[in-house]
Structure I
Amino acid sequence: MKIKVLGNDSKNSSREVDIYSKEGFDLLAKLWSKCAYHHRIMYEPTWLGIPIIQYPEDITIIQELIWKVRPDVIIETGVAHGGSAILQASILELIGKGKVIGIDLEIRKYNELAIRSHPLSKRIHLIEGSSIANETYLKVKKQLKNSDKVLIFLDSNHSYEHVKREIELYSSLVSPDSYLVVLDGIQKELWDTPGGKKEWQEDNPLTAIEEFMQDNTEWEIDEYYMRFAVTANPNGFLKRLNNEQG
């Protein structure tokens, strides 16, 4: 079975691609991701009763990563309903250690109540404030010990400038062999969807990721965590290398 793909030239050229090929699979995954955004599929899942606002594929990938890294501290910017924090705390609970530091500009009362009344709330510490404010960053640092293995998820304001500043601030807190996960880089691909905005072509997390990774020998993009192809986080799994090894 084949699908017709339009060319990028002015002659409206097209070609056929086998949907069972790697290229066909990637094209269908990209299309599904865009359609899923339009139909707000990410608002459907919950984790242990709390809305999580993630694609199901990304939920699976995130739990894999946490189980592999086994961090002492997870820092998450962007709390929303709290589902991601509950997911992270649930894996830490199974591991038997660790806490989640959740940061949000505004933690709404009903969301805070749902988080604090959850059985896993003992592993979650909430900080209200802008993730890029110096005072917020200092509050986060006070929660860390030098021996902590730190894993970070950036999932708050998805503008280029905000994400760029978050990366500048929080990348230094990530432990060697751990990860800085920059979410929602797919925004760059969503500008032409019915609910998209033209400025998203440049104003997006993926542009901030690409700029950060230019000539950067301390980090690498771990493509293993994009292997499902359907993801809101293309090139978003940044591994801090342990350059002391070897």
Structure II
Amino acid sequence: MRFDVISLFPDLIEKALKHGITGRALKNSKVILETLDPRSFANKPDGRLDDRPYGGGSGMVMQASPLIKAIKKAKKNSKNPYVVYMSPQGKIFDQNKVKEFAKKEHLIIVCGRYEGIDQRVLDTEIDEECSIGEFILSGGEIPALVILDAVIRTLEGVLGDPLSVLNDTFNNGLLKYPQYTRPENSPYGNVPSILLSGNHEEIKRWQLKQSLAKTQNNRPDLLKNKVLTQVEKELLEEIIREEKD
């Protein structure tokens, strides 16, 4: 899969992705990443590309021409580019959106700065506005890194154990169950005996129950939107009964 990121701070993107899972994916050519600095396409000799907004208002706005030129150059790298602009006004990025983006052949991510970008960029070049949450950051680089990391780790061959993706939080609409590793006993607590039993069916049931309980306590909104299986319904009823006792 190919990624092009348009940013005033390309080093921020490139250096952040050199580490861990994304770094290995780049090294092993599982993904291709390029960055474009829109200053290179600015009309002014000093590379400045922000200006005051028409109609007044505070702050500055990124001009259309440099961004559009950068996007058009990135689009030449494939036949099927999909352009995403990081914006607090966009659709919320979640695990379903991760799966959707992972199916794209070529993702171009545009990082805004200042008070935003000229609307004409959105009207002519952007396929989708995307937000990582209801809060404001200084620019689109950190949100872009969130998308890159989340999408890259789901691509085939990136993770050593492909089952890791299937067990991730949100992948089945639930928060992940608690996890333990060695030692079995410690001053900070002991590993639940069920995990040492070797009974795989009972372990899976315990893990599912823990996921349901954590989701109900921390993110009950997820349960409202999830179609529960019969086993999940039974376990949820069991959890509710135990909480009342």
(request) Identify which of structures I, II gives the largest calculated value of mean count of other Cβ atoms within 10 Å over residues 140-147. (result) II
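Suppose you compute distance in nm of label points 7 Å out along Cα→Cβ at positions 44 and 172 for every structure in I, II: which one lands on 4.3? Write down the numbers at each step before the final one.
Values: I: 4.3; II: 5.5.
The value was obtained from structure I.
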(message) Can you rank I, II by distance in nm of label points 7 Å out along Cα→Cβ at positions 68 and 196 and just name the one with the largest value?
(response) II
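Using mean count of other Cβ atoms within 10 Å over residues 52-59 as the calculated read-out, with 21.0 as its value, let me know the right label among I, II. Walk me through the numbers before you get to the answer.
Numbers: I: 21.0; II: 9.1.
It traces back to I.
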(message) So if we calculate mean projected area of the Cα convex hull in nm², for residues 132-179 alone for every structure here (I, II), which label has the highest result?
(response) II
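Name the one structure among I, II that Cα Rg over 2.2 N^0.38 Å of 1.05 was derived from.
Numbers: I: 1.05; II: 1.27.
It must be structure I, since only it matches.
Work out distance in nm of label points 7 Å out along Cα→Cβ at positions 84 and 124 for each of structures I, II, then name the structure with the largest result.
Top value of distance in nm of label points 7 Å out along Cα→Cβ at positions 84 and 124, among I, II, belongs to structure II.
Given that Cα Rg over 2.2 N^0.38 Å, for residues 4-147 alone, derived from a single structure, equals 1.03, which label among I, II identifies that structure? Spell out each step's value before the answer.
Numbers: I: 1.36; II: 1.03.
Label of the source structure: II.
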(message) Out of I, II, which has the highest value for distance in nm of label points 7 Å out along Cα→Cβ at positions 28 and 116?
(response) I
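Read the figures in this text as sums done on the coordinates, not as results from a lab. In this text, all values refer to a predicted model and were calculated from it rather than measured experimentally. Cβ atoms are built from the backbone, for glycine too; each structure is taken alone.
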